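Readers should treat all values here as calculations from the given coordinates under stated rules, not as data from a laboratory. Computed from a prediction, not measured in an experiment: that's the story for all the values here.
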Structure I
Amino acid sequence: MKALLWILLVVTVAANVSTSFAFDGGKQVAISVCTGTVAIASAAGLFLMRNKRVKGS
């Protein structure tokens, strides 16, 4: 599951960056909002699935 979330995060970030070069206007905004939402959701999923480290010596 973590591997899928990492792949999704990398692909959506790359797509979000490339939309500024490929599209203009409303289409660029719509695609950026969609890919940004998916990127934030996958980053949140990865954060919630992280391994907890025990502090100690």
Structure II
Amino acid sequence: MIQIILAVLFIVFAIFLKQTNHPGFRGSKKFWKMFIILGVVILLSRLASSFLSPL
């Protein structure tokens, strides 16, 4: 469950980085694609492991 929440937080933070104009985030703004990819990979791996593992 924590992996799903972490993946969603990564994706939300990436969207925030892409949309923000705050000068404090100017150096980190280029990492928004990495956070999107990381969030999607974590989410897909967690969903795949939950569906493929036997009960």
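Supply the structure label, taken from I, II, corresponding to Cα extents along the principal axes in Å with the calculated value 49, 15, 12. Label of the source structure: II.
Taking -27500 as the value of helix-only ellipticity at 222 nm (-39500 (n - 2.57) for each DSSP H run of 4 or more, over all residues; to 500) derived from one of the structures shown (I, II), identify that structure. Source structure for this number: I.
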